[in-house]
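Next come the structures, one after another.
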Structure P
Amino acid sequence: MTRGFQQSTGNLTKDGYFIIQGYAAKGKGKYKPDVESIPDIGPLPRGKYTIIGHPFHHSHTGTYSMRLQPAPHNKMFGRAGFLIYGDSKNHPGEASDGGIILPLLIRQRIWLSENRSIEVER
């Protein structure tokens, strides 16, 4: 089973099939793969990631946040600390500093699945 996330569309896929549209980054960086190297603007860099630890509550990202560990060969541009988490209730569509924004039900399904890896693609 392969789970993918596209920087340019926000589409989450499983085995090549569309699941849902989320997003990573905000403002001028949203859906813009070419700015993946810019902290707090661009989406998380392309590559493979694994969800590590258990879902947790984070003071900034809220309930059911999941930490992403990049594969050693990913080109991270000095960026780190990426999560999968939910959207802002006060500012929908503007919650991401680069992490992946998905609804709670989808985050729960990812956590309960056998495969906790995700490949971020252009």
Structure Q
Amino acid sequence: MPINKSLWTSTFVIYTSGIACIVLAFFVWLCDIVKPDRLVNPLIVYGSNPLFIYVLSGVWVLSYSLINIGELNLGDWMYQQLALVMSAKLASFTFALLHVIGFWLMSNMLYKRKIFIKI
């Protein structure tokens, strides 16, 4: 079953909105009522500076296109290095996961220093 589709029918919108509400209710229950600190701490760290992470990810990807290694930009080169040692799909997943972990580490550094970027 696709998570999204190009034609947005009213039934599909209601269906996906219902799933989103259920997921939101689950996380509100988990974070605010149960409060398992160790389980939700990574989510709290990410949610503490979402604007910073969003802007940083855009600048980060842009910086890849500015740095060339041979005929490839830095992002393509790093992906190809991963693809040499694993399948293409796993390399793509690993590349994305490494970025998520890196951005979380940066966000965690700000969180521990109590730096919260707000508008």
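For structures P, Q, calculate FRET efficiency 1/(1 + (r/R0)^6) of positions 71 and 95 (r between Cβ atoms, R0 = 30 Å, to 0.05) and state which one comes out highest. Once FRET efficiency 1/(1 + (r/R0)^6) of positions 71 and 95 (r between Cβ atoms, R0 = 30 Å, to 0.05) is tallied for P, Q, the winner is Q.
When distance in nm of label points 7 Å out along Cα→Cβ at positions 7 and 23 is computed across structures P, Q, the figure 1.7 traces back to P. Where does the value 18, 17, 14 come from, among P, Q, when semi-axes √(5λ) of the Cα gyration tensor in Å is the thing being computed? Checking each candidate, the match is P.
Where does the value -2000 come from, among P, Q, when helix-only ellipticity at 222 nm (-39500 (n - 2.57) for each DSSP H run of 4 or more, over all residues; to 500) is the thing being computed? Only structure P yields this read-out. Of structures P, Q, which gives 66 when volume of the Cα convex hull per residue in Å³, for residues 63-102 alone is computed from the coordinates? Label of the originating structure: Q.
Any read-out appearing in this document is the output of simple, stated calculations on the displayed coordinates, not a laboratory observation. It should be emphasised that the depicted structure is a prediction, and the values quoted were computed from it without experimental measurement. Cβ atoms are built from the backbone, for glycine too; each structure is taken alone.
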